[in-house]
Structure P
Amino acid sequence: MKVYAITGLLGAGKTSACEYLRELGYPTLNLDDVSKIVLDKNTPEGKDGFAAIYKAFGSTVLDSLGNLDRTALRKRLMIHPHEKEKLELILNPRAQNYVRKIMTDWKSQNTEFAFLEGARVFESGFDKVVAGVIKVTAPEKERVKRIVKRDSMGKEEAEMLVSAQDPGMIDRFSKIEWKNDKALSALQKQIDDFIISKREK
């Protein structure tokens, strides 16, 4: 079994790529969902992570029901960026352990290929547990258009979001690129070609 990570900037088309991969029968896992699960006090996998978050940040990052308020946590990290490392030390090992368990399940089911989807693959260390990292790319103008449509957002706000993103590690360390700058069928053709090329090796 080979597992690849799919990353990219906002509006590039990571989700479209993963939707097509699922249509082809390959399992995908969204790393944003994983980060929620492993810090959720209401899941068996998240109780320990939630306790660690509470110990590190206190009640200021909880909502009125005592659950983790991710918006409040993001705001706190914006005000105190030095605390980001504290969060990553709690989140990243737990997320990686959870993903490894999922990967073991995939392997037991004789899965040929599987994919992890996430914007922060390198920052969270997932590049070390996969066979390779694929970046999905699209022109900035097209990404803005997609965000406006997807999130019912104003154009100016979408442009601010896009311009604030730093491609950084994605551009430097991703070895494979799927270009999503034309029709969806063009992206799907690249995915088909990728699967064929990896199957032949």
Structure Q
Amino acid sequence: MVFIQSFAFTTPNGITSDGKYLWVTQRQIDPALANVIQLDKFGNIIQTIDVSAIDTRPEGIITDGKYLWWYGETNDSIYQMDKFGNLISTINVAAIEAWTCGLTTDRKYLWFVGNQNDSIYQIDKFGNLISTINVGAIDGNMQGITTDEKYLWLMGGSNDSIYQMDKFGNLISTINVGAIDTGVFGIASDGKYLWWCGRENNIIVQWSKI
């Protein structure tokens, strides 16, 4: 894995790519910064969607091509909305995991990571639990998850590392990124590259997968 570029971005939490654009969740204690922001791949802002009326603590985010799905920590819920900010549906996942961070999809299912139980959860798009993978032995502070549809890629805060694993939880590879940022959060795949958020230095990083 090789560093490609980074650019400044204030308090990034979750990140996803629709192939052309990046979508990033942004939040601080001030609910005025509870946003979903669309960026080009050089960091230029295309649009900002204020989501504070839905949930003031947006975390992981993913797109299935048509819709955005993002997790809100305030209400322990996953929200489906269109790319203009209109809310489509809400899935409360508190009964599965009350401390959720990263979120991804393989188009059919949603996958999210939880720090309370150090696990990855696979659910359908109605919120029904399909499978659970405990990853506490790998990293007890998973902050982000993405998939290139073949593998899962996770961002671990305990060791400031990116983990590649199969969909059964078997570890394939590990890369430490602590030299770039020690406040790692969301991670995304655009098919060719990985993108991840560093909150210590307020940056978004582009990274090759090989």
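Here, each number is a calculation from the coordinates, and none is a lab measurement. Nothing here was measured: the structure is a model prediction, and the numbers come from that model. Cβ atoms are built from the backbone, for glycine too; each structure is taken alone.
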- Message: If mean count of other Cβ atoms within 10 Å over residues 69-76 computes to 14.5, which of P, Q did it come from?
- Response: P
- Item | Read-out relative contact order in percent (Cα under 8 Å, 6 or more apart), computed value 19, structure in P, Q | Q
- Query: Here semi-axes √(5λ) of the Cα gyration tensor in Å, for residues 13-60 alone has been calculated and equals 19, 10, 8, so which of P, Q was it run on?
  - Reply: Q
- Item | Entry that produces 22, 21, 16 once semi-axes √(5λ) of the Cα gyration tensor in Å is calculated, selected from P, Q | Q
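Work out mean count of other Cβ atoms within 10 Å over residues 109-116 for each of structures P, Q, then name the structure with the largest result.
The structure with the largest value is Q.
Using helix-only ellipticity at 222 nm (-39500 (n - 2.57) for each DSSP H run of 4 or more, over all residues; to 500) as the calculated read-out, with -16500 as its value, let me know the right label among P, Q.
Numbers: P: -16500; Q: 0.
It was calculated from structure P.
For structures P, Q, calculate mean count of other Cβ atoms within 10 Å over residues 53-60 and state which one comes out highest.
Values: P: 13.6; Q: 21.8.
When mean count of other Cβ atoms within 10 Å over residues 53-60 is computed for each of P, Q, structure Q gives the biggest number.
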